[in-house]
1. P, Q: which one has P(r) over Cα pairs in 10 Å bins from 0, in percent, as calculated, at 14, 21, 23, 20, 11, 7, 3, 1?
2. One of P, Q was used to compute FRET efficiency 1/(1 + (r/R0)^6) of positions 9 and 49 (r between Cβ atoms, R0 = 25 Å, to 0.05), and the answer was 0.10. Which one was it?
3. Upon calculation of helix-only ellipticity at 222 nm (-39500 (n - 2.57) for each DSSP H run of 4 or more, over all residues; to 500) from the atomic coordinates, which of the structures P, Q produces -6500?
Structure P
């Protein structure tokens, strides 16, 4: 729900954003931003003014990207 509320606010201000899983590689973040030690960082929301449109994405067919063990998906995803 929080992600949706933030999306609505950022979209209203014409900001682009990207929700990323938190990378613990940056372990200095809690100390730098005085985040309580008992909090667990899960994600970070990066936002800014867009510099251009999003590039078009192309995808392989779903049956080539998805693997379901114990089920023949080639016939069920046509």
Structure Q
């Protein structure tokens, strides 16, 4: 229970710091709120490309790992003679 409360408090503090920084940059409260809850709206196209390429590499790596693990279980163990 303490861990959940600590995680919530830390998340709230980080969100308030991010909103405060956006307000100091001259954004309205509405725009600062949108920047926090929709980060893809404020990303540059190259940042989106890097993000989605990293996500696709992670998915490919996970599928490759699962495929290798599945094939490893199918092969019967060969004992040396």
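Bear in mind that the values in this text are calculations on the coordinates, not laboratory data. Values in this document were obtained by computation on a predicted structure and should not be read as measured data. Cβ atoms are built from the backbone, for glycine too; each structure is taken alone.
1. Numbers: P: 13, 25, 27, 24, 10, 1; Q: 14, 21, 23, 20, 11, 7, 3, 1.
Attributed to the structure labelled Q.
2. Working: P: 0.95; Q: 0.10.
Structure Q accounts for this read-out.
3. Comparing all candidates, it corresponds to P.
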